[in-house]
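Novice: Each structure below is given as structure tokens.
We did not get these values from a lab; they are worked out from the coordinates using the rules stated. Given the structure is predicted, the values throughout are model-derived calculations rather than measurements. Cβ atoms are built from the backbone, for glycine too; each structure is taken alone.
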Structure 1
Amino acid sequence: MTIVFDDEARAEMLCYLVVGELVAMARTGDWLRTDHLVELSLVWMGANGAHPEWRDRISIVRMAVDLAPDVLVTFGLRTEEAVASLFTDGGRLDYRVTLVSQIHDRCAARLLRV
């Protein structure tokens, strides 16, 4: 199944990448390298059947780099336990968790400024 890479898909991808950055910070004390973020974007695309243009994908990767520190400060997700609570048992973001919805909303708002 191929999804249309619309505003909602962009927000979901950005949210996934930002949370990926938070996972890296909680586990290692450092942000992801660019190549790891690009790889993470490919993982999200594969899991969601999305095929954005490469420029769009790279733009979202850059946004994740800029947005993750703000999200970390705002929500204080500094431990592995805190970040793990954002996922379902299947490893997907759990949008029923209030923090996930709030991060998603922050991502959607950031995309509106483009």
Structure 2
Amino acid sequence: MRAAGAVFEQRACAELQRAGLKLLECNYTTRYGELDLVMLDRDTLVFVEVRHRLTSSHGSAAVSVTASKQAKLIQTAELWLSHHPQHASRPCRFDVVSYDGPTDSATMTWWRSAFEAT
């Protein structure tokens, strides 16, 4: 499962870089969870969660980013910021890049500002 996740994280990273974002870090892991991608969109820091679902029997890949998952991502992002104080004053957002369908033909959706830290 981890290998498949890495494939989609690489795809998402390449697509976001084509859109002009700059990669700062990938797979930042803490006790709270993992940030798949940390990117810079002009002056905005973007924490990107990448999700894939083979079938929609339990909803789309984007739907799998539940409130509890969001809370873990927010905690992890706060830790990332505390370890990278040079970025602490930047505006931040949380994006979700979802892939639905078989690996070779999955449809990508990029949800900018998918949720907010409250």
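Novice: Of the structures labelled 1, 2, which one yields 38 when percent of Cα pairs over 20 Å apart is computed from its coordinates?
Specialist: The value was obtained from structure 2.
Novice: Quick one: helix-only ellipticity at 222 nm (-39500 (n - 2.57) for each DSSP H run of 4 or more, over all residues; to 500) came out at -9500 when computed from one of 1, 2, so which one is it?
Specialist: Traced to structure 2.
Novice: Thinking only about relative contact order in percent (Cα under 8 Å, 6 or more apart), which of 1, 2 has the largest value?
Specialist: 1
Novice: Comparing 1, 2, where is mean count of other Cβ atoms within 10 Å over residues 15-22 highest?
Specialist: Going through 1, 2 one by one, mean count of other Cβ atoms within 10 Å over residues 15-22 is largest in 1.
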